[in-house]
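J.: Listed next: structures, encoded as structure tokens.
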Structure I
Amino acid sequence: MTPTPIPLLTAPTASGKTALALHLAAQHPLEIVSADAFNVYRGLDIGTAKPTAPERARVPHHLVDVVDVTEDYDVARYVRDAETAIRDVLARGRVPLVVGGTGFYLTGLMRGLPLTPPSDPQIRAAVEADLHARGLDALLADIHALNPQEAARMERNPRRIIRALEVHRRTGRFPGEFGHSTPAFTYAPVAFTHPQLEARIAARVHAMFDAGLPAEAAWLATQVPPNRDPRPTAWQAIGYREALAVHHGHLSVDDAIAAVTLATRQYAKRQLTWTRTQLHAPLLDPQSAETHLTRLLTPPLRR
């Protein structure tokens, strides 16, 4: 491990992570390593609030637009790619700043990956059939009856639920009960939120629909069918299903905006809960976060 922790910036969606990172990059030799589960996908630009092309031209970004929407991209692959990016940035004598709000990506970086066994296609297929027959809530209830903490860790993600039950049926243990690999780096996490978060979320959702989110969702549907079971990873991004319904005339824009705003607020609350219960970092205001990061970004971190 590097003796100097890598700075890591996290906040709920719409708090202003990108803006703060770009502001800091204007003053320090930074390169941004994204920790966002949907910014990895090419073509998902509007609905993921991805940094714009001009923003990425100003500051090097890593792990943005690295896979097609037809692919699945899991936490193990993310950790490998992020650690490679961090090594490359350090080798150039610059400062890697990890920026993102995807909790299981950040957990994988900071704590290592679970040492779970490889997938068993036969058992996995049986779990998928069970999901199709009984539904997501029933499978999640099965996990909760055996291990409530593991059920909470699933965050209602179908792929994680399938994987958890596959491993449990094979080994009698859930993924969270296995040990973890040793992280390649240590990290200095800085977490913040914005005092007007709910208003910012509402404004962002309106802006996404104004910018053409329904058309982006329609394009995604041409690449990946939205109704496969389990749901494709790209379709798990908030807002795309509602935006597709708008495109097809099945939902009004106002109703879609209301639904997506509510879902985004709920996601932001889950992110804040993760920060309190898993990250164990003080939750700062934006100005305090900038001050804290400025201290971290001064020498001797620069190599």
Structure II
Amino acid sequence: MRKSPVTPSLQVSLDQYLALRRALGVKLRLPGRLLQRFVDFADAAGATYITTDLALAWATQPANVQPAQWANRLGMVRRFAQYCSASDPRTLVPSPDLLPYQLRRPEPYIYRDEDIDHLLELARQLPSATGLRPHTYATLFGLYVATGLRTNEALHLDRDDVDLVNGVLTIRESKFGKSRYVPVHPTTQSALQRYAKRRDRLCRYPDGASFFLSERGTRLTEWAVRWTFVKLSRQLGLRGPDDSRGPRLLDFRHRLAINTLTGWHRRGVDVERHLPELSTYLGHAHITDTYWYLTATPQLMHYVMRRVARSERGMRS
């Protein structure tokens, strides 16, 4: 008599699912934590397999959030359910249109030169017990402006990743598991050299190899950097005293991309030919991610439309 195959528990299935996805290069930090909460939720409910009702009940748990967050949570469970359905036929995969929503990318705030000057000046005035903090934040924010790095890409830099002689940053295992080299302008290279000298003088015994250090000699956390940025943004008047939304660190990345594209259009550069270079520099997985910047500002759209009009006139002549 043949034995029925043993159906793995949701916990075992989750461990296998995360291991498989991570082996393919997907980090799944936040989704991994949320899916563990879903499995704990299912266990508390006495559920041994995924159903639509179970997934929906968990996805809509958080109150007072945007519908997009519910849809994102349900999407995580849906992908996990698709995996589970291969080993447990009782699994019901939630329909993709169960919690429909339209993804809206927030409009970037394009920082003016004076915004950046004031931000860096305020960063240089940050209180510090050792004298290191103002240099760290002024240099870090300046690096975001100059290179368009993602927030954590700069925070994860180790000393060996910053070539102060040749002016090249090595970004390791960033988004989508990709690594890349990022050359910097000589002025940025000089700023990084000055910071390194001050850092080594003010913190002789750091705790680790991080390039950017906190007052305690440890690696800066994303939470601390975002909190400091929001505080300075409020001082600048870019946010109200109690605003939870406003200009973001990510918008420095938008500014670099948009200014680069605008400059190319202004000088008559073949943007289509050089766009892959910008896409690689920014660490985009697909060039379509970079195309989004083409409609980001009225000035850029003006150059794009003018270029299109010239092309159409050339085709008619």
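J.: Computing Rg/Rh (Cα atoms, Kirkwood Rh) for each of I, II, which one ends up highest?
T.: Details: I: 0.96; II: 1.04.
Across I, II, Rg/Rh (Cα atoms, Kirkwood Rh) peaks for II.
J.: Out of I, II, which has the highest value for distance in nm of label points 7 Å out along Cα→Cβ at positions 140 and 156?
T.: Largest value of distance in nm of label points 7 Å out along Cα→Cβ at positions 140 and 156: II.
J.: Tell me which of I, II gives 10.5 when you compute mean count of other Cβ atoms within 10 Å over residues 60-67.
T.: On the way: I: 18.9; II: 10.5.
It traces back to II.
J.: Right, next: Suppose you compute distance in nm of label points 7 Å out along Cα→Cβ at positions 260 and 276 for every structure in I, II: which one lands on 1.5?
T.: Numbers: I: 2.9; II: 1.5.
Answer for the origin of the read-out: II.
J.: If relative contact order in percent (Cα under 8 Å, 6 or more apart) computes to 14, which of I, II did it come from?
T.: Working: I: 28; II: 14.
This value belongs to structure II.
J.: Any idea which of I, II comes out highest on mean count of other Cβ atoms within 10 Å over residues 164-171? Could the numbers behind the result be given before it?
T.: Details: I: 20.2; II: 15.2.
When mean count of other Cβ atoms within 10 Å over residues 164-171 is computed for each of I, II, structure I gives the biggest number.
J.: The value -17500 for helix-only ellipticity at 222 nm (-39500 (n - 2.57) for each DSSP H run of 4 or more, over all residues; to 500) was derived from one model only; which of I, II is it?
T.: On the way: I: -15500; II: -17500.
So the calculation was done on II.
J.: Given structures I, II, which gives the highest value for FRET efficiency 1/(1 + (r/R0)^6) of positions 52 and 188 (r between Cβ atoms, R0 = 35 Å, to 0.05)? Before the final figure, lay out the partial values.
T.: Numbers: I: 0.80; II: 0.10.
Ranking I, II on FRET efficiency 1/(1 + (r/R0)^6) of positions 52 and 188 (r between Cβ atoms, R0 = 35 Å, to 0.05), first place is I.
Taken together, the values in this text are just the output of simple stated rules run on the coordinates, not laboratory data. Computed from a predicted structure; not experimentally measured. Cβ atoms are built from the backbone, for glycine too; each structure is taken alone.
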